[in-house]
1. I have 5.1 for distance in nm of label points 7 Å out along Cα→Cβ at positions 6 and 102, calculated from one of the structures P, Q. Which structure is it?
2. With relative contact order in percent (Cα under 8 Å, 6 or more apart) derived from the coordinates and found to be 30, which of P, Q does the value describe?
3. Given a value of 2.4 for distance in nm of label points 7 Å out along Cα→Cβ at positions 126 and 230, calculated from one of P, Q, which structure does it belong to?
4. Matching task: -15500 is the computed value of helix-only ellipticity at 222 nm (-39500 (n - 2.57) for each DSSP H run of 4 or more, over all residues; to 500). Pick the structure from P, Q.
5. Just checking, which of P, Q has the largest value of FRET efficiency 1/(1 + (r/R0)^6) of positions 118 and 134 (r between Cβ atoms, R0 = 25 Å, to 0.05)?
6. Rg and Dmax of the Cα atoms in Å, for residues 54-93 alone computed as 13.7, 46: which structure among P, Q?
7. If Rg and Dmax of the Cα atoms in Å comes out at 21.1, 65 when worked out from the coordinates, which of P, Q was used?
8. Taking mean projected area of the Cα convex hull in nm², for residues 22-69 alone for each of P, Q, which is largest?
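Values in this text are rule-based calculations from the coordinates and carry no lab data. If you're wondering where the values come from, they're calculated on a predicted model, not measured in any experiment. Cβ atoms are built from the backbone, for glycine too; each structure is taken alone.
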Structure P
Amino acid sequence: MKLQVEHQLLYRYSNEVFLSPHYIYLTPKASPHQVISDYFLEISPKPNLLFKNIDAEGNTQQIAYFNQSCNLLSITASFVIESKEHNPYNFVHFPFESEKIPFEYPEKEHILLNTYLTSDAITTAIHQFVRPIAAEANWKTMDFLVLLCTKIKENFKYEIRPEGEANRPEKTLLIKKGSCRDYAVLMITCCKALGIAARFVSGYCYGSELHAHELHAWVEAYLPGGGWRGFDPTEGVIVDHQYIALASSAQPELINPVTGTFRGVATSTLEPTVNIKKL
């Protein structure tokens, strides 16, 4: 399947402003099952300097520097991606005992995964929510992760909330509703509560009525023998070839599509547009 993606972010300012450096995460991540071609990034006004880096977690990061004032900032990323069908269940848990939770990561992996295993948001309420789900899944790792996705989708009310950081997971539990990023943060915390390393992913989901024209968020859990595997608690499914990841992180606020500030007295508005079509 070949897809064409265009993602535009249009910032309007009520007065002329001076832009600080802007950090841009709009480049798809490398994948064994996806090949990227025809990638373009257009920025207006044109930055004086634009650097492409790899950040601390392996994501492609672009930093734009400006030295002129403006009242409009437009950032558009477009690319073509060939996404091959694959079976996300096609792997072997190794060590074999990691097929059931709780399990221990091999020491060398545990050292690398530590930042994806700890959280100050793991509370009694999180344990009370997640442990019955694990028991229902007979403590089988993959069954638990899929069932957790299903439970969140079926028992929480989805809401569109385009601005603001993700809610604390205990708040999402309490109010029983949230955006895709709220669901993702809740699931990540549930995974960590049972010793499963997990991280936040931003990107796109082709074929979803909910997210046809929106940036989406989901979860990746690290499974011994399987590596990072994606799970989407908003859609209630395991991630397949219809998902396109832009960036992943232990801290969701670090991988917003665009992060930056401005100097000046003005109010700002954002108009995001996402278009995905099959070629």
Structure Q
Amino acid sequence: MFRWSDLDGQAATRLRSALAGGRVPHAYLFSGPSAAPQLVAARFLACAVNCQRAAGARGTSGGDAGEPCGECDACHKIAHGIHPDVITMEREGASQMIPIETVRRTIARLGLPPHEAAVRVFIVEEAAALAGPSANALLKTLEEPPQRTLFLLCTVAPDGLLPTIRSRCQRVRFGGSAAGPRQAAEAGDASAEARREHLAALAAELGQPARAGAARWDLPARICEGKGEAPLVVEGALRVLHQHATQAAHVGDLQAARSAATRATELLDLHRAMTVHNAQPQLALEALLYGWRT
């Protein structure tokens, strides 16, 4: 059975505290470098607000308040994706966007009370994939949220959301990759540390300034050797470029600062393409490095 302790510590503490104190808002924005822990937390939170056995513990600060049992009818249905009041809005089609029709179907449900849950929960798989009309339609609902409804927006690209949507959600940031009991126990071992150092070295190479020479052509392949690691490397490179831009600006080298800032903008677009629109990481990186060389 998954527990809050299996999640990123700070995120789990915030969510469980809100549950125990009866202070769960109408909307959360989960963000971080990996979608997996956000979606796991969203489903677990849906269990927590609807668990039939834990209902009596809500609003207290002791015991297992905020910890769903995992055994009642509500927890069972949510865990198996068959609860009628826990709905996930997913990306669709070749564009991997959430169409306006999906949002409209969701909004149409809001006029009716939940079928059997204490709280109806809408999970947005990747909020940055909301197209313009879809985002605006959801915004109107977030501005006037119905009772007994909880929105959980997950994203790896929070800057891709409308600022007005971000402002109407409580932000919870997740660090690292998908959580689980075994993974949590292994988080500090030597192999995990070696992996972090490897990703940091790749990020430094990808984010090197133009005057240091173009990146080697085998860099995209090396970045993509580990499944799902390309977005993490790109995030590291963004931090490297931010440091380059800041240092160059401090010494008055505005050309170098502008170059680093331009590269950072292009990398941010690439990160969004990989994480939101499922662009092929190696091809996207190769195209980017080619553009930097020409």
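1. It must be structure P, since only it matches.
2. The value was obtained from structure P.
3. Answer by label: P.
4. Going through each structure in turn, the value belongs to Q.
5. When FRET efficiency 1/(1 + (r/R0)^6) of positions 118 and 134 (r between Cβ atoms, R0 = 25 Å, to 0.05) is computed for each of P, Q, structure P gives the biggest number.
6. Q
7. So the calculation was done on Q.
8. Top value of mean projected area of the Cα convex hull in nm², for residues 22-69 alone goes to structure P.
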